[in-house]
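Any read-out appearing in this document is the output of simple, stated calculations on the displayed coordinates, not a laboratory observation. Just so it is clear, the model here is predicted, and its values are computed rather than measured. Cβ atoms are built from the backbone, for glycine too; each structure is taken alone.
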Structure I
């Protein structure tokens, strides 16, 4: 399995277990229980994947800005070296 997908799967499992544990604590303390349906889990995964894609897109855009800035700095360095020589 791709390490990125494995990490994503581990994260989703951790969230699921955390919700389960919190639900158990809620049931003990407040005598309430929130039922989590398979649909709830699928909706969560859908939103998680959408948010991940959105954040990845933002990072790619920021990386592009940084790379363009580095390119400009390199051009400026080359011009300075040329003017000094």
Structure II
């Protein structure tokens, strides 16, 4: 049984909130190219469980690793950091 300290946490931007209790979060990382001395952006999309449907498209959120909830959903919404409201 693992505790919350050993789970991975990531920060990303919500790119879709059209599913019920599910959001799609895009996480962007910078990595150095293996051959040339240049930083390359790498983006990954994660399906995230959002129990209360509180995150909207454009929000910045923090997600945490969780048990598998469906075929592709293995992350949970931890907190909403920023929003798109002006």
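Among the shown structures I, II, from which was the value 2.9 of distance in nm of label points 7 Å out along Cα→Cβ at positions 12 and 28 calculated? The value was obtained from structure I. Out of I, II, which structure matches -0.59, -0.95, -1.32 when log10 I(q)/I(0) by the Debye sum over Cα atoms at q = 0.15, 0.21, 0.27 Å⁻¹ is calculated? The structure behind it is II.
When helix-only ellipticity at 222 nm (-39500 (n - 2.57) for each DSSP H run of 4 or more, over all residues; to 500) is calculated, the result is -32500; to which of the structures I, II does this value belong? Considering all the candidates, the number was obtained from I.
Of the structures labelled I, II, which one yields 1.00 when FRET efficiency 1/(1 + (r/R0)^6) of positions 52 and 76 (r between Cβ atoms, R0 = 25 Å, to 0.05) is computed from its coordinates? For FRET efficiency 1/(1 + (r/R0)^6) of positions 52 and 76 (r between Cβ atoms, R0 = 25 Å, to 0.05), the value 1.00 is produced by structure II. Upon calculation of mean count of other Cβ atoms within 10 Å over residues 20-27 from the atomic coordinates, which of the structures I, II produces 17.0? The structure behind it is II.
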